[in-house]
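Colleague: Structures incoming, each one as structure tokens.
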Structure P
Amino acid sequence: MSEIVVSVKNLKKSFKDFKALKDVSFSVYKNDVFGFLGPNGAGKSTSLRCMLSLIDSDDGQIEIFGKSLRKNRFDVLSNIGSIIEKPDFYKYLSAFKNLEIMARISGRQVSKSEIEDIIHFVGLKGREYSKFKTYSHGMKQRLGIAQALMHNPDLIILDEPTTGLDPQGIVDIRELILKLSKEQGKTVILSSHQLSEIEMIANRMVIINKGKSIIEGDVNELLNSSQMMVKFSCEEPERFCDVMSKEFSNISEFNVTASEIEFEINREEISEINAFMVNQKIKISGIEHKRKLEDYFIKMIQNED
């Protein structure tokens, strides 16, 4: 079993009468790119702020690097780099000068060549002496990651790092995060409200909603399940259901509208059902399918308060 880097158990946090976190638990292992997934308002940022000791939790346990955050705050935080909300720097100073100042604040002696190496690693070589105010949003995000790396931490926490970026900027940040894991051996926690983004970058994830952790596990296992939610569009939905009930007894629950039937099924059976309905002269005008977890997540967002 891999080493546990972060262990969060039964985390709770309220702001007056609002319960932001009701029961959040998850574990992050060494070298994970760990997806922290949930709709807006689910409690992602609040959880990360508790983990960084920016706010105190009301209850629950947070252990990082095998140490209690409450009892070992300085030791734990000195080995974490993070971006919470948008990174901010001195607008009229260059990227290099900004990082030089941040290195001094961190208390670590960082040489000019080390700063140059970090700038090159995040893809800003050639713009290191440009003023921060001239940077695009994507460049600012990359400089924020450079800042998070200045004290060479083992754990990187990024809160919605691709928000507001154009498609190329999203690809650049995604590739940079993967480099952090593969080339530098960092453990990365990445929050997002987009399932597709987590699927492309994370190896493990947790889904949280309304302040509670819902499901945790390996991304491939959770998303590549053969269980699908399938929607058939046809002219005779009632007859379709009658035929299904007689010929496919393993399927018993249907969501039926005037022209659509939705139900859960294994991926391999979709073509078999379609062929059978054609033989029964039931006209199928469309088939939509989503992985079960994907369908659940979409409904979670649609039902967001």
Structure Q
Amino acid sequence: MPTFRAEAGNIYFEQSGARANPRVLLIHGIGCQIVQWPESMIKGLADAGFCVIALDNRDVGLSFEFDAPPPSIEKLAQAIGTDGSSIDPLYSLGDMAGDAVDLLDHLGQAGAHVVGVSMGGMIAQRMAIHHPERAYSLTSIMSSTGNPDLPQPAPEVIGALISAPETDEIDAIVAANEATARLIGGPHFDSVEVGMGRAARTAAERAYRPIGFVRQLAAILADGSRVEELGHVSAPSLVIHGDADPLVPVEAGRDTAASIPGATLLEIEKMGHDLPEPLIPEIIDSIVAHISAVTVER
């Protein structure tokens, strides 16, 4: 099993594409595992001439977990839309960015083109802020600056996201996760048919760790606003966001692009909080064009 010992614990990772090619590091969202990346996205980036690295973030999938209780869901729910100062997380998004840097060290890589989705976009931002020499470029997808003044998701969306089924029965867990994927995926594409919701059963059977999800949520909320720090990011940056995102409204993508000097914003019509198959070619093309321009300049 491809794991390595990061400073805090063992991290599971996978690589696709020729090892001699430039590296693209994929960082996924809250509670998500490697198996929830669309295969077409990984293959598309590898076919474009990149070596794609993906990892299970700490506390999910096959990476290490903690033996400590998270803050209560009620406390976390109350902190949504605030500066996060009421939350005392077990670890930070900066710590999770450190895991990604440890992975690059393990692979003998000076850096990589970093692509993060949702929470992964926040981690990628932290990587660009704290480890600028390791992030050759930044692509932040359906993510946010943590600015508490941004529009927040509707209560029913928040409720679906933070409500774990009170059962260990796989079919019930899968059904709940599929329902959430459909809700946050937006009205235009059925996530269970063409989006990340397709991997709900694979992910649940591989590793179902709802407590890790809660600890990751605490890290997100406690991180607060990154707007000021993003103003010092030097990595060439691409921000991708859907105009139909019920979980992280499109205003968050606009705020991210406005906060990073020289960032490019791509708003994709009908895209929710998901990576639906019909939109993968456009997403890949934009990432490849962004990275290729950076590669030429380096």
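Colleague: Can you spot which of P, Q the value 16.4 was calculated from, given it is mean count of other Cβ atoms within 10 Å over residues 120-127? Intermediate results must be reported in sequence, preceding the final value.
Modeller: Values: P: 16.4; Q: 29.0.
Label of the originating structure: P.
Colleague: Then there's this: Using the calculated result 1.00 for FRET efficiency 1/(1 + (r/R0)^6) of positions 104 and 288 (r between Cβ atoms, R0 = 41 Å, to 0.05), pick out the matching structure from P, Q. Working shown, then result.
Modeller: Values: P: 0.15; Q: 1.00.
Source structure for this number: Q.
Colleague: Can you say which of P, Q returns 3.8 when distance in nm of label points 7 Å out along Cα→Cβ at positions 40 and 168 is computed?
Modeller: Numbers: P: 2.7; Q: 3.8.
Structure of origin is Q.
Colleague: Sticking with this structure for a sec: Tell me which of P, Q gives 20.8 when you compute mean count of other Cβ atoms within 10 Å over residues 32-39.
Modeller: Q
Colleague: With volume of the Cα convex hull per residue in Å³ as the yardstick, tell me which of P, Q scores highest. Numbers along the way, then the final one.
Modeller: Working: P: 169; Q: 116.
Evaluating volume of the Cα convex hull per residue in Å³ on every structure, the highest lands on P.
Colleague: To continue, here is another question. Have a look at P, Q and say which one yields 19.1 for mean count of other Cβ atoms within 10 Å over residues 24-31, as calculated. Kindly include the intermediate steps, with their values, before the conclusion.
Modeller: On the way: P: 19.1; Q: 25.9.
Of the options listed, only P reproduces it.
Colleague: By the measure distance in nm of label points 7 Å out along Cα→Cβ at positions 64 and 248, tell me the structure among P, Q with the highest figure.
Modeller: On the way: P: 4.8; Q: 2.6.
The structure with the largest value is P.
Where a number appears in this text, it was derived from the coordinates with a stated rule and is not lab data. Given the structure is predicted, the values throughout are model-derived calculations rather than measurements. Cβ atoms are built from the backbone, for glycine too; each structure is taken alone.
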